[in-house]
Structure 1
Amino acid sequence: MRSLPVRWTTATPVLALVVLVATWGSKPGAIVLVVIGALLAGSVLSAVHHAEVVAHRVGEPFGSLVLAVAVTVIEVALIVTLMLSGGPDTASLARDTVFAAVMITCNGIVGLSVLVGALNRRVAVFNAEGTATALATVVTLATLCLVLPAFTTSKPGPEFSSPQLAFAAVASLALYSLFVLVQTIRHRDFFVEDEADAVQRDEHPAPGSGRNALGSLGLLVVALVAVVGLAKIESPAIVA
């Protein structure tokens with residue numbers, strides 16, 4: 001029987017984990033750092049791929065949460081490792097990265113999706129209720145965390161004081177928890193596409209088997225561990 005080839009999305013996280021174990025606690029040279037950087041990028045792409053496989057298996061709206069958690073772990077790991085390695089010079093990195101993510105998502109990804117949808121169907125079709133709920137949450141969080149500090153006077157510059165920062169953290173957590181409650185329980189139908197329409201347009205392929213989903217879940221964990229570890233090794237060279 002002819003054996004099936006190993007996909008890069010399977011081999012990359014495993015290879016990255018092996019390299020992580022081999023280089024942990026050391027100061028690798030330039031060539032090794034280039035290899036680690038390539039494996040780091042491959043692990044990020046592999047993590048997103050396996051998160052999509054798991055998300056497609058569990059279905060909406062929980063699939064979106066799986067993707068959100070995976071992307072959040074990747075982004076937080078990269079930001080934190082760079083901030084720890086860069087010291088005071090990278091104090092604003094988290095704010096700048098979140099601002100960039102909001103701009104890329106709301107302008108780039110959403111705009112491109114609307115454009116492609118309009119070109120494909122001659123009209124952009126979307127769920128108004130779910131879109132409005134998600135957009136209202138993003139706008140409120142962005143205003144609270146990125147805009148409001150410019151108007152506070154407790155500390156010089158666009159910066160929250162400690163009590164204000166605690167309030168912003170609690171309010172953000174409460175707001176996102178409320179959004180997840182609405183998305184998964186209270187108004188779940190706002191975020192789920194009509195299956196009859198999807199089948200009619202032949203846009204939703206059948207989800208993979210449970211075995212494939214479990215395999216992707218395991219590889220997702222491996223890829224996330226590799227991303228966090230390799231980012232820690234790579235970060236001193238990036239901020240140097």
Structure 2
Amino acid sequence: MTNVEKALEYVSDGAAVGLGSGHAAERFLHALADRIEDGLNVRGVPTSRGTEALARSLDIPLVPLDQALPLDLAVDGADEVSPTLDLIKGYGHALVRERIVAAAALRFVILIGPEHVEEKVVDYLGRRGKLPIEVLPFALPLVRRRLSALGLSAEPVREGSDLFVSDNGNYILEAVIPPLEEPAGLDHAVRGIPGVVDTGLFLGMADVVLVETDGNVEVRERPHGQSPDA
């Protein structure tokens with residue numbers, strides 16, 4: 001069994017499903033489209049324009065978020081997963097909409113594929129050394145200055161010679177970070193900077209992480225009521 005096949009077990013007929021962005025989410029979309037072709041009835045809410053385009057090409061029915069609340073589940077990937085199921089997301093630059101869709105879902109399911117287990121399943125968030133931060137364009141100089149005061153260097157993501165612009169019309173900074181023993185403290189400090197829209201720290205949000213290794217899927221579930229700092 002693959003983690004995508006396991007994730008499909010959480011999708012009931014008539015469900016409203018948040019559709020994540022990135023390679024893991026793309027695999028899920030293809031598998032979901034096969035189930036829809038076999039008669040499964042679902043409504044999807046995409047987290048990015050790229051996901052929306054792929055879903056439409058696969059004939060997955062899409063609806064606006066306000067027509068699907070609350071979502072039954074959201075399925076997405078992650079760039080890092082800690083032992084407490086806290087996450088770093090956003091390497092694909094869709095973090096804000098991913099958080100909104102995840103927050104709107106009754107269950108948030110994360111897929112980790114076998115080719116990424118060693119780099120993505122970490123003992124402390126920050127092992128890969130990078131934290132995406134979405135920033136209002138006007139605030140970019142201030143945010144970089146305040147991040148520097150926190151001891152963090154951060155460079156804007158570029159697309160060719162231009163700054164990358166998110167689906168929300170904002171810039172993405174990639175901050176260099178150490179392994180974080182207390183990620184909530186950094187998240188609070190960065191969010192407190194005027195002009196920061198969101199960070200890639202998704203703390204206390206994942207309900208289930210499906211880690212695939214050698215044809216087996218390990219199901220990791222957050223204990224009910226566990227806080228982000230537990």
Structure 3
Amino acid sequence: MADSDLVIRMLEKHKNEFHPVVPFDPTRDRLLLLDFTDSNKELNDEVLNDNDRFSDYITQTLKAAGSKFGIGGYAEHRAIYQRSKHFDSPEAGEEPRRVHLGIDVWGAVNTAIMAPLDGIVHSFAFNNNFGDYGATIILTHNLEGVSFYSLYGHLSLNSLKNRSEGELIKKGNIFAEFGMQFENGQWPPHLHFQLITDLQGNKGDYPGVCKYSEQGFYLKNCPDPDLILNMAGRI
């Protein structure tokens with residue numbers, strides 16, 4: 001498996017060749033940077049602990065800004081993960097996971113997701129814990145002999161229908177869509193998009209959030225997804 005520095009160099013070399021992951025037109029559509037740190041006082045416990053209110057918050061915030069998508073989150077220390085014990089250590093008093101390892105694209109349910117480059121389905125799963133990914137797909141990619149993975153979380157269950165490991169997904173093909181709350185881990189509709197150098201033996205899943213004390217390793221193993229997504233830099 002290639003090291004992360006080599007993966008980053010290869011992604012930078014091919015940065016102008018990737019297909020959009022979601023239907024975003026930078027000449028027409030507006031993006032909104034969303035803040036999920038504890039500095040966002042609008043996201044209080046009453047909102048975070050009510051799935052419908054949380055979804056309404058996202059919808060209304062995007063509408064007020066005239067934005068098709070909300071985006072952000074890479075390396076962000078997020079207060080919102082306190083809403084789920086999935087991000088806490090099983091040992092009382094142990095450090096919880098709060099550092100986000102991907103970029104989230106928030107938008108309408110059933111938004112199409114397209115392959116940014118040719119890929120092979122490595123694995124997929126329904127990670128059905130409260131706050132987890134829900135329906136998830138991981139693709140394997142190869143650029144000039146350099147291999148890496150892309151992870152797509154919070155999908156619809158329909159995205160997993162008739163899927164098979166080893167399946168070829170061609171660049172630009174629609175292969176998934178934003179899921180609803182009951183199938184996406186109980187989140188407002190969005191895509192968690194993450195790049196991974198080494199899956200460390202995982203299938204259908206890989207941590208999308210890590211402990212602050214472990215961020216050095218995980219952020220190196222999970223390069224900035226905007227190297228492919230090419231959206232966050234347009235805000």
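Any read-out appearing in this document is the output of simple, stated calculations on the displayed coordinates, not a laboratory observation. Here the structure is a predicted model, which is why all the values come from computation and not from measurement. Cβ atoms are built from the backbone, for glycine too; each structure is taken alone.
Mean count of other Cβ atoms within 10 Å over residues 38-45 was computed and gave 19.9; which structure, 1, 2, 3, did it come from? Traced to structure 1.
When helix-only ellipticity at 222 nm (-39500 (n - 2.57) for each DSSP H run of 4 or more, over all residues; to 500) is computed across structures 1, 2, 3, the figure -7500 traces back to 2.
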